[in-house]
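FYI, it's all coordinate maths here, none of it is from the lab. No experiment lies behind these values; they were computed from the predicted model shown. Cβ atoms are built from the backbone, for glycine too; each structure is taken alone.
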Structure P
Amino acid sequence: MSETNYRPDSPDHRLSARTGQLFAVLAALHILVIAASNYLVQIPFQILGFHSTWGALSFPLIFVVTDLTVRVYGKSLARKVVLSVMFPALIVSYVFSVLFQGAAFQGFGSLADFDLFVARIAFASFVAYLVGQLLDAQVFDRIKFLGPWWLAPVVSTVVGNAADTALFFSVAFYQSPDAFMAANWVEIAAVDYVFKMGFSILFFLPLYRIVLNRMMRHVAVPAASRG
């Protein structure tokens with residue numbers, strides 16, 4: 001099959017019986033990556049004198065999931081995934097982050113008291129996720145059939161991650177009660193973005209290609225689109 005000729009938004013396109021299952025998997029992956037990244041962003045590390053967080057290495061995976069959704073299902077369904085996931089992800093992010101603060105399990109009793117600091121991080125993730133993912137889907141959709149296969153995921157990830165990173169760190173850590181993050185969030189955000197881009201291009205771009213090829217085997221494609 002020629003990927004360049006495949007048009008998931010065309011009137012003739014019919015999704016296979018596995019669409020519901022794949023949609024559920026994509027939505028679950030969104031929630032999982034968001035929750036894990038909200039936890040990991042609380043754990044900073046330093047490399048070559050630059051501060052960043054472990055969330056910088058996990059969150060770019062969400063752009064792979066969104067790009068795959070746009071490529072296989074089209075922008076409309078990708079937006080539905082994002083909109084259906086954003087509120088559950090907000091709740092899961094808060095609960096997961098409260099239970100596992102500082103890389104240690106705090107016990108279920110920690111949920112009894114509302115944690116404003118964690119809630120702020122979860123809300124920042126909510127805003128950044130919504131804007132970043134919708135922007136990523138829009139950019140990817142505009143150029144998904146232009147140029148080589150890697151062009152759309154690279155450009156959309158660069159643009160989407162820029163919006164996501166700026167929104168997340170500014171909303172979550174500007175004048176934060178966490179002294180370290182309040183003092184270093186601009187530096188961390190910049191380094192975080194560089195790490196995201198490097199990690200995405202080196203690891204997640206090849207992953208996108210591999211998963212796309214496997215997904216296409218489970219999606220019904222019109223005979224006219226086969227190459």
Structure Q
Amino acid sequence: MLSKIKPENILFLDIETVPEFEHFSGLSKIKQEFYAKKTKYQRKEEFTPEEFYERAGIWAEFGKIICISVGFFSSFEKNRTFRIKSYYSDNEKELLNEFKDLLSEHFSKPKQLLCAHNGKEFDFPYIARRMIINNITLPEKLNLFGKKPWEVQHIDTLELWKFGDYKHYTSLSLLTNILNIPSPKDDIDGSQVAEVYYKEKNLNRIVKYCEKDTLAVVQLLLRFSNIDLLRDDEIVVL
């Protein structure tokens with residue numbers, strides 16, 4: 001899968017999101033009503049909107065990004081080195097602007113691609129929506145208006161694994177398990193991020209988890225391409 005793409009031209013990434021407020025009561029009355037309508041199908045009769053609020057982070061309209069971890073190859077053919085850097089903050093607009101600067105200054109060329117697991121359904125649109133909400137002009141890599149499908153410079157490892165089967169969903173943790181890739185879920189998983197953020201107030205723990213997911217994505221693409229996985233000595237965390 002990497003035969004036609006230089007690994008150095010790919011920016012791998014993962015994001016972590018949480019509800020916009022710690023408690024449902026933090027929402028305005030009108031936004032509480034919108035949330036109730038938005039989640040009615042998922043909640044059915046089992047949960048009230050307030051009880052279901054812990055899951056609000058999966059919707060860009062009711063959540064926020066607290067960490068974006070990226071990874072890239074500074075060299076591949078010789079002395080292979082993969083560098084990981086994280087943008088994280090309680091101030092979402094600040095970290096989004098930092099991420100935008102990275103794209104604008106270092107990953108703006110047509111040959112350069114973004115890669116994430118389920119990125120086309122989650123990470124990429126979520127970042128774009130939160131940028132618009134925060135009055136940030138979209139960088140070219142996330143501005144899909146008017147673009148044809150083949151002009152979108154995104155790679156999705158979930159889409160690659162589907163092989164055209166659009167009904168099929170496979171989690172990153174399941175794929176790493178069946179493909180013998182070191183698991184990124186050795187501490188927390190996505191369902192615990194909000195609790196770690198709001199209850200433990202431990203953003204650094206979430207950052208480490210996000211970086212492990214980013215590393216898992218690049219390992220997955222290497223595995224798909226039948227290329228040796230990264231060794232620990234080839235990974236640099238900035």
Any idea which of P, Q comes out highest on volume of the Cα convex hull per residue in Å³? Q
log10 I(q)/I(0) by the Debye sum over Cα atoms at q = 0.12, 0.18 Å⁻¹, for residues 99-154 alone computed as -0.25, -0.59: which structure among P, Q? Q
Check the numbers for distance in nm of label points 7 Å out along Cα→Cβ at positions 115 and 163 across P, Q and tell me which is largest. P
Matching task: -22000 is the computed value of helix-only ellipticity at 222 nm (-39500 (n - 2.57) for each DSSP H run of 4 or more, over all residues; to 500). Pick the structure from P, Q. P
Among P, Q, which structure scores highest (criterion: distance in nm of label points 7 Å out along Cα→Cβ at positions 35 and 91): Q
